[in-house]
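Okay, got some structures for you below.
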Structure I
Amino acid sequence: MEPIYLKQVEEAARASPAGEEFVAMEAQGIPVPQILYLFAYKPRMTDHLSRFTQELMRGPSPLAPGMRELIAAFTSSRNQCPF
């Protein structure tokens, strides 16, 4: 499946404080993960997602953080997602 690009999101994200990081990543040949554009585009709207992810991956759990990372990486791989 081809990714969907929203031109306004990418343009606004590049104008944000994170925009310089995107340019630096691309200059080094590192693709910018699409979710980072969303976080840069509407930071306040992604605070909840950021906190949720932090709690899920680093909060109290019977699984060690490394095991949670491994599960996330495996799931991403199965979904053909490089992130």
Structure II
Amino acid sequence: MRAYVMLTTKPGTSMEVLKYIKEVCSLEGVVQADSVFGRFDAIVVVEVPSLEKLSEVVYKVIEKVPNVIHTETAIVLTGFKSEK
């Protein structure tokens, strides 16, 4: 199961948040994290085996990252990866 977790961080802290996620959360199913422009400050891609594990990663790990003030999660229903 893949999900996109969009983060809102305290102003000026998105790079710090990404560094923390890279160092601490990589064992928790986090496969990618990017700083972005727009409504959110960062997007984290999570791949886990179940909804229960996703809830654990979001609520017990990502939301506990310092300077994260809001999360919004989009669970992937179906998709594809480019063969390129």
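Readers should treat all values here as calculations from the given coordinates under stated rules, not as data from a laboratory. Quick caveat: nothing in here was measured; it's all calculated off a predicted structure. Cβ atoms are built from the backbone, for glycine too; each structure is taken alone.
Side notes on the structure shown:
- log10 I(q)/I(0) by the Debye sum over Cα atoms at q = 0.16, 0.17 Å⁻¹ derived as -0.56, -0.63 - corresponding label from I, II: II
- Of the structures I, II, the one that -20000 was derived from, the read-out being helix-only ellipticity at 222 nm (-39500 (n - 2.57) for each DSSP H run of 4 or more, over all residues; to 500): I
- Looking across I, II, the calculation of mean count of other Cβ atoms within 10 Å over residues 54-61 that yields 10.6 traces back to I.
- If you line up I, II by relative contact order in percent (Cα under 8 Å, 6 or more apart), the top spot, with the largest value, goes to II.
- For 1.5 (distance in nm of label points 7 Å out along Cα→Cβ at positions 22 and 38, calculated) the corresponding structure among I, II: I
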